[in-house]
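K.L.:
Just below sit the structures, each encoded as structure tokens.
Taken together, the values in this text are just the output of simple stated rules run on the coordinates, not laboratory data. Source: prediction; values computed, not measured. Cβ atoms are built from the backbone, for glycine too; each structure is taken alone.
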Structure I
């Protein structure tokens, strides 16, 4: 293996062996989200793994919604997931699949297991079922309904289906082994009653299959050869295999588990993410502070950086926690190479250049990107009055050049791609605040060295006072202030970072960005990487990430 080759992960090794032995002629994988929330960065790894394995082996990947739980699912989530997968750059095979497409067939297979005396209708309630199930150290007890005749279970199952039985009064359970050391094998529930409409099947059903009963059979119907999921489903694999072995399926899929992506300084539990949304701790699922794919997209994180990050992670048999800085490295690297350059003054301070003719104006043509000719050029209007950032000026003349490489009264600084200027005078308002700096340009210093005896402290960004656009900038920090917000006994909500969002209004940006589109990324020079917000009214830019990691 050369230095540039990636190691072959264990799933690819299985696929190689299956193809070589002729067990599989075409690799078919699937990405099977439940539409009960938005996808997050952890799902992105699963998407990359499943679609990537199919693509690398000349196969196909299905997008399938496991929509078996109508009380938590919604078309909003379905549409958001479709958009996210498409935005990430992946293409599923054929039509989108749904578990609900297979409800009729699943019901037939449930009847088959009853006839084979491998399933029964149970009338224990939820609390009784927990008592009978046992614990990790104590075996379970058989349900008193375990040996009811198949004909009776078939009749009760049909009554359940048509809505003649109250919710919670009965379930259909597989008859496996109440003494199994794997609790998942202790007569798991296959169907439960839910007297509610389904977003796709309407009122056709009053019972819905469990994930464990439906999942492997969906794989079999679709001909999935390698059912790849995350490690928390490892204990469910024996049950997956039991259903596959005990049903007359059209194919024999197999399940493989890999470690899920856990990222520090965030949470990736859909239940907790939903709590953040429902309790208004964030604006919504697409809040730029959220680890959801839609939130990352709105913040300006690129699809390519997410894919590169996910592809850099090991596909291993163990879970691990990835440092947020590792993800941020891929974001910065991508944006550094691809984001157009621009200047935006976040905290404007007016500078009047007294020796520059009030009726004069110039336009400096500069590169759209220092290393990308294909990104064209942009024009910077220049006149007598400009704005610089308030943080780039100090009236403290004792500051050393090494400590403060910006504008100081009586000294010089270079404007990016423009003149060297000097600060001469301060104008204050009645409250004593500095509202204007009066200075002068050093002639003939655009693109040229300073004359002898003049040395600029540093370089600052700026915009024309008359030819700039007003905008609002939203600066984002990590949503949580600790690395593991959902660890320990305290609520993860206690660790929300109160400085996770800073809104700065009254900013000034190059006039050319007045009509910026939401798909374009910009490096605001000396500030960070930004994108126009896709939700806000007016000209609002979201900070995707700073130029360097300043997290402490």
Structure II
């Protein structure tokens, strides 16, 4: 019963989307309400802790929600001014068919954009819609292209931040002495698990766009693009050629070049003028170019450290008891997306009517994604803080924590059920955590201690880094079915629950299969 009630809010979310075709925003509210009620009335959690967890969820989600909000404004502005249309025409000159555009934009530019901190579910749906994709395909590819490198989003924050938290929790696997060693070992093991997953995502994109026929015709290009994306990341991580933070950028760029070369011969007869990068195209692309340049600059370690410390304690807020959160405004990608959005008004020079149209559309459509992401983060923190209490100004485990903490119940129950085969289930826990929290980073952070305890009690500390890597990849795969991302993508093109449900039904089973593959690979690596 404890285990069932721990996962019940998530089951309700799934059923609401899959069967009743309710939007991610609606089910996020229902999931949050159920989590609050269960945490208070069954899992021995005081109201103030539940409320604090909810606030922490909203604040922790800012890195994603505000990035989504300002990305949507930028896209709507570019669409109103015609800049987006010019970019679309140029892309059509490079990649003629929808399948070619899917691999070029989805596998290549999507991975690069995700690595730079751009939110593809907020950015890409209008682009694909203007390219002639159906609403389902536009939503699907925009979400799936967030996933092929799973953990290399936002300058690899899903790996670096959880590494810091894990070390702070006292998690110290054999042979790992420093944070740098932890990050590199973690990153390398994630990339070892990626090649087959990246290829499957390429196939999934093709299936969403053109069904089995698209896969039959373009399977070679999909396979090559997936392998180039993943193996380049593996080589860089294995030999530590470049900083961890830019692996996704380099791999995405290499994939774009590869797809262009694959289809270049096929399309060589097309007029060269279609491929000429003139000043008009440059002007239309300036917001993207500016965002890429700024993202790279502000993530140079010495600059990033300066930006993060510039505002000092003025941006640190207390949530509850001793739990504080550094908003880290200047060091967060959302702030620079906002800056680029403002600058883009002067670059694109919209008319008053165009600016008004973009703003009205933006204000109408941002609330669904904002609350969906925020509430799923809130649910994740309610689960993590369940059976905790405030004592002497500190948030600490209560006397009921060992028995009633929802995360512990889930992790320990799975460990008890699967025993020595626990490595197989590890990616599914990553999937679950990211589904709840709306983010792989949240999943990796909040479940680090659970995975450590479960690993110690099943296969031993030496296997932890592989299990934690499998958890991370499972969390990355989860982006394909995360309600907050699906709602985000649907909102940018003005569709709702029906389209969201159609997409999640199409990818739900493949997502489970991918997690099973990762689980099997992890088992084989640990035991063989």
Structure III
């Protein structure tokens, strides 16, 4: 059972990755669902999700491009369909029709190219195709979103009659206009439209001379708008017909809603399917932007990441036009724990975060930016202690907080765990903190856990040398320029370059010499020997 805590996801900035994936979705539902992605417990399901994303990624490079999956959500429509005697509106029917058509298009496509996309084909086959729903909607609603005349015989008759009455209104108005045109009663504009009706523009002083109904006046009051008496009778008739039309349209939409109501569960499935495709496409786009892929997944507990990149850092640097340094690291049964040492600002923490984030991404169904020859395994737990996380509300010191965290590690650490600890043992008296850290490390080691820690403690570097399945590693530093090379080298501990880095940062030489005299000569010699090596 996979259990990766919220704290681990937070420490590794997993949410930032999800936000970056979410921004690559086409639909609002896809965006929202992406932000809720969690590590997947079921390994079979995980392999399917990873495989589907990998298939989608391959579609960018071949001729058989996957069709557009965009859709407008039908959440409101589905809610209404669950309530008896409700009626959907025309735009809702159009959204439902579009979703059905898009699903049918996708099913046909995956069937045709099943050899290229076997996993996506299997997903699409799991839902049943239904061409009746869009056919029913097309019978009633046209492509402009209007209810068709042919939707019912009654509607056809009403609209035919409406057209006849509109013709009579036109004729009678033209006749009235001709009658008064020769006189001086009308204003220069002669006619206008008020409340969708044609009216005569009559000079205010002659309003009594015209038979009809006053529909309004101009802003200045100099013009009065009058509907001629002859036209008025037909206008009333048209009003009645418009009311009949509205009622008939409502009855037709009622009937259509009633026909579609039984398909609500299927429509919900359709929406879920397209949202899943949207998320898969967004993950594939993210993979394309970060040069990610699906590495080989092994069952023999071996984690080999070759040329691994931190995706957030990679995208940030890509935007700025700067270089990102990849890391290569391997954990296996004969080499389960790596102790990384070396100077600050050399890239120890980013190496730790890269490994943790890639593991969490992979176990959540996301492809990872590594070399194709990489091989990964799955862990039931990923435990992290990264950053100081001092809690002001609880008045916990950094060290107390970290001890509480270590206690959590002790309760949960086993052979199915990957643990990542940054600056192991810091926050206390160096000798005592180092001794306690050593004791913790021995427990994690005995339990068969896999892990990576970063430290400056010499005793932990020594312990890593003594334990058979533990290895020292260091981040290379150029001894001459004191610039980090961001390269991880396995098999040797690293010097902290404390005095050298201080010197580079402008600390006076006489002060550094004073400090050197204050500490054991042996420690300086040990550090110098490592630096030489």
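K.L.:
Which structure, out of I, II, III, was helix-only ellipticity at 222 nm (-39500 (n - 2.57) for each DSSP H run of 4 or more, over all residues; to 500) derived from, given a value of -23500? Each step should come with its number before you reach the end.
P.N.:
Numbers: I: -7500; II: -23500; III: -16500.
Among I, II, III, the structure yielding -23500 for helix-only ellipticity at 222 nm (-39500 (n - 2.57) for each DSSP H run of 4 or more, over all residues; to 500) is II.
K.L.:
Say we calculate relative contact order in percent (Cα under 8 Å, 6 or more apart) for every structure; which of I, II, III gives the highest result? The partial results should precede the final answer.
P.N.:
On the way: I: 12; II: 28; III: 16.
Of structures I, II, III, the maximum of relative contact order in percent (Cα under 8 Å, 6 or more apart) occurs in II.
K.L.:
Of the structures labelled I, II, III, which one yields 119, 56, 47 when Cα extents along the principal axes in Å is computed from its coordinates? Display every interim value, and only then the final one.
P.N.:
Working: I: 101, 55, 42; II: 72, 55, 50; III: 119, 56, 47.
Going label by label, the one that fits is III.
K.L.:
Which structure, out of I, II, III, was mean count of other Cβ atoms within 10 Å over residues 40-47 derived from, given a value of 23.1?
P.N.:
Numbers: I: 23.1; II: 17.4; III: 13.6.
Derived from I, not from the others.
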